[in-house]
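I've put the structures underneath this note.
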Structure I
Amino acid sequence: MISLSTLDYILLGSFFSITLVIGILVARKSGKSSSDYFLSGKTMPWWLLGLSMVATTFSTDTPNLVTDIVRNNGVSGNWVWWAFLLTGLLTVFIYARLWRKSNVTTDIEFYELRYGGKPARFLRGFRSVYLGVIFNILAMSAVTLAAIKIGQIMLDLSPLQTVGIAGLVTVIFSAAGGFKGVVYTDFLLFFVAMAGSIGAAYYCVNLPEVGGISPLLNHENVAGKLNILPDLSDTNALITLLIIPLAVQWWSAWYPGAEPGGGGYIAQRMLAAKNENHAVGATFFFNILHYALRPWPWILVALASLVLYPDIASIQQAFPNISPDKLGHDLAYPAMLTKLPNGLLGLVLTSLIAAYMSTISTHLNWGSSYIVNDFYLQFIDKEASQKRLVAVGRVSTILLMVVSAALALVLNNALQLFNIILMFGAGTGLIFILRWFWWRINAWSEIIAMFSSGLISILINFTSLGTQLFGGTSAAGEPINGLMPDWAAYPVVVLFTTAAWLITTLATRPETDQTLFSFYKKVQPGGPGWKKIVSHAETSGHRISSSDQSWSVPSGIIAMLLGCLIVYGALFATGYWIYGMHTKAMILSSVVVFGAYLLWRVWSRIKERVF
């Protein structure tokens, strides 16, 4: 357990007070209507929404997760989430504009805009519970689990004490201030979290036991973990850590914050933007900060932890009071933070609390928006007043917090939960990308994709059939060899899920002309996938296409690729500057500058045609 100074307590107390004040100050205005409570009246600027997205993903479980990845698979193991940049930039240059034009309140409401009839209504209701409650609670539980581990190591708090303290302030300002309270506090939380992570990285690298950056990089426990790309001679690592994420995972998986085609709380922020331009700016700003700016402070702490705590046994020896079921490599991050001096310790603790609060508050408001707009208002009380909807939103916010906190008390590893959520969304991503641009996709396509992914994942992960196919561990703890390598499990789920929804799409009736005409007229997606519908509408005497301009998606894809070049280039250039590989760093930095110039040219042409 660490000892906090008066300065540390002042920093913590000031932070809690400011966030509570913000929530209280905006509570009255946020409570005027459900639109104000969940979208702040759709008046938010791009920079504030972008910072809010980053703060939301700046979670307490993220540095623990990155530490777990680096200690097990090295720096290159982060490709498991770096690959989602492709998804993020597709959202920026293609889908952000479409989401804002749809003018829905939640992305779940989209289902009854794109599809029609009872299947669309079922899909909207089921997904509101499936995502807003079940998956949302899982995600919040992972965040709260990280807070529990930090509380145990740094403050010797019991899991119940941590949950009670960490959740109370968060749920108060989230329930009171709504979306505006969340976004305004996120602005503060981002800067506090960044200052804390950078300060922690600098101090940990320069600990006497570590000796600075050069001794760290040359340490025997660290030298083999530094490669940004997986070892090309290790086929299993290359496939698992790089090929599958880049070739399959980024477009096929649904994961909160990185949904193919945009969705979840990212869509919520795009829908809250002033206009389409602000929606695009917010998502691009988010992706730059999320992938290019933030990872290295966490990575450096993870690498330094290998010097002080080379294995789990050394963590257990240093912290004997840790619950055995909570032991894991992810504990190395909070273990390193116990080395910080007073003052910096208070700042880092404040930053971790900020990260926790920003993520949980966003998930609470986002999940509550589904419960209110897509379940309660649609299936329980269609005539509910705005005042009642806000009240239901506040009650559901509190209940989501309570249930997710209870679940966190029985979990033990954030990486396990990450992999489970990733597997359960496998194969559904492609449909979220194509549903905007292929008229033939219908509500049954999404229903079958959703259930197929879940059922196939259960068969593979939790049955003897899965053990026979991909291996596992016997009751005695001995490894069992399967018929296929373990990395093949994810592509198999994607393959069968994709086949299931494609067959369903072609075997079932398309949506009605009225539904398709209405959707196209409002969103104007364009492209060859809608050519038949546009032609049919004109033949029927309906003009649904409002523009004769060329389709912007090809240019958007070029912009996405240039954006990847810029962000990956900045990410890797930063790494090479840290490693002291100045030639590679200079080359990549030049590539970033040149890529930015090309992207500016391409985006200028897109704006002229579309906005």
Structure II
Amino acid sequence: MTATEYLLQDETPEDVSDDEIRQRNRILEFLRSVPDDAFTRLQYFQPQIGCFNRCAFCSQHAANVVWQLPRSSLRALIWAMRTTASERGIAIASERTHKPRVLFPYIDNDIGSYSELLDYVRLCSAELGCGVRITTVGFARSNPQLQQMHSALAELPVDALAGVRLSFTPWTWSYTAAAESRRPGARQEYLLDFANVLRTYTPRFTAAESVRERTCVELRFAPLVGRAEVIDEFVDGHHRIRCGPHLLVAVNPAPEAPSMTRITGLDSRCAPDGEPMAAGPVFDLPATEYWHAVVAPMTDVSNDDIERIGTRRRLCLLENVDGAYYAVDPGFDEDGFSGLNIYPESLTRKAGYNDMQRVFLTALLAVKKSAGIGRRAEWPDATAADVDAVLSEIRARADAWSARDPRKCEHIRTSVLPLVEDYWWALSTAGLPPSYFFSRNFTVDTGQIVNQGRANNLFRGLVSVPDEPVTPWEVRGNLVSNSKGDIWRICPVSTAPEPVVTAGVPATERLAGKNLVGGAAGIAVECLVPERISNIAKTGGRLARYTVEQVPVERVSLRAAEDRGLFPGSLTSAQSEPAGDPTLEIRHVGADVPFQPASTEWKERKSG
């Protein structure tokens, strides 16, 4: 090859040193040894692994130290990928059914903190012919480099930046009470940073009609889990189930409980207006009709009373690795999502229930309905008073449960309402109108988290292992993932501080979360199990994996990230006090009131 053949489109011969040319050659020779699928079915092209946000819920066991590709390594890798694809006559990410020609730069990392993200997106578009979808909890506005980078990203065309999904959750480190106890004002800083993210990406929101797959905010909530004995019995010929405040009685008499049901696939549904909806699970047996009532603990209620005060619901008996469990209304209905799961005790799990109702979505749909707005329709004329009506509806629902289900009342007041209030504060502070709060294409209530990674602890023993579906909706998610076929990942290799010994034999690699830790820095190309997003199968076997060492990888410690302001809510080392950004006043838009966290008792809530 001549010197010019080693160049990317925006480079000149003076830009690339002899050492960099040797590095590009080294990576190219490595990539020539991997199969075509590693390129044509590539989905996760991560220039970074690890995350500084330390969320108590993380689906990928993210480490709080980051390993990332510096600019020279990133450019060398993309040049080698382009060259390999050209030599073979193939196109990157072209054979995936799920978002073909779109790359995802994240699994166990928050790509919003990666200082080379703008270069990465531009190069993926110009050199690989792929768009990029990013997901982030935000970035620190105190970091001018990140601010400048994200402002430029917001102006990129959709064919380059194919999606921006902002995640708003109670687990992001700076939002938690633990962070506030360490540095008073951390949560205030985080909310200001999130408002700034919204404002920074406003050109993208307003440039064209917002589409959820391109631009949205996803709200994630803690699971409402209760540990309680499950009483399974027959009363007057009707099957009855009781767990905590939940009482269910079969509508029709039957000599035995429902038969075991299995999920066999996914349906294909459309709304009344013909618009495609999210695929739901298909069951091999029809659901059984039950009356469901929520009553105060220890209340004795007859079958007739349950029918009189209860709601008619559909029940299936399903099974996961821990044994059989009951699933009630496992899909969406006209009022939103009201799933309930009941888990009898087994050898590996505790007994209890999981109330999956999406309270925010239910309240939002109720307010839209009362205003004559269709559940899927946009509401361009919505006002702040309409948002207040949603918040009031959530409070009213909490009050309504106070006597019959105190745990649900407390959950709504401390886990749902504060997050929704804080989201509205950030949205209005960013200058976005109330119509965005009501837009199903922008504000997405994803419901409770799923049982992946360290989220397992939040299910309080109702499931014994991470990554095991604990609800029919999680089984549905796995089926969706598996329907995409094999996927591949390219990422840095993190380094172990010292050799790891397994069964008395030194091992060059060990598993750390979703990553394999090597003895030397480099790059990995690996096949992934779609439902687990892992190179390690459920059986423990490893899928295809290729590595090249001696490629420079930058390690960034948590302390360095705090000093440099590399995650939302953090401050640069030059700042001893929260940032006083004059362009983002600590005030609600249109209201002359100082900043106040939505819930005055938030400091007393547990972090995570």
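Values quoted throughout were computed directly from the atomic coordinates according to the rules given, and no laboratory measurement underlies them. In this text, all values refer to a predicted model and were calculated from it rather than measured experimentally. Cβ atoms are built from the backbone, for glycine too; each structure is taken alone.
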task = Please state which of the structures I, II yields 78, 58, 55 when Cα extents along the principal axes in Å is computed from it.
result = I
If mean count of other Cβ atoms within 10 Å over residues 187-194 is computed and equals 25.0, the structure in I, II = II
query = Comparing structures I, II by distance in nm of label points 7 Å out along Cα→Cβ at positions 235 and 379, which one has the largest value?
reply = I
query = Thinking of I, II, which structure, once helix-only ellipticity at 222 nm (-39500 (n - 2.57) for each DSSP H run of 4 or more, over all residues; to 500) is computed, gives back -21000?
reply = I
request  = Match the computed value 25 of relative contact order in percent (Cα under 8 Å, 6 or more apart) to one of the structures I, II, and report its label.
outcome  = I
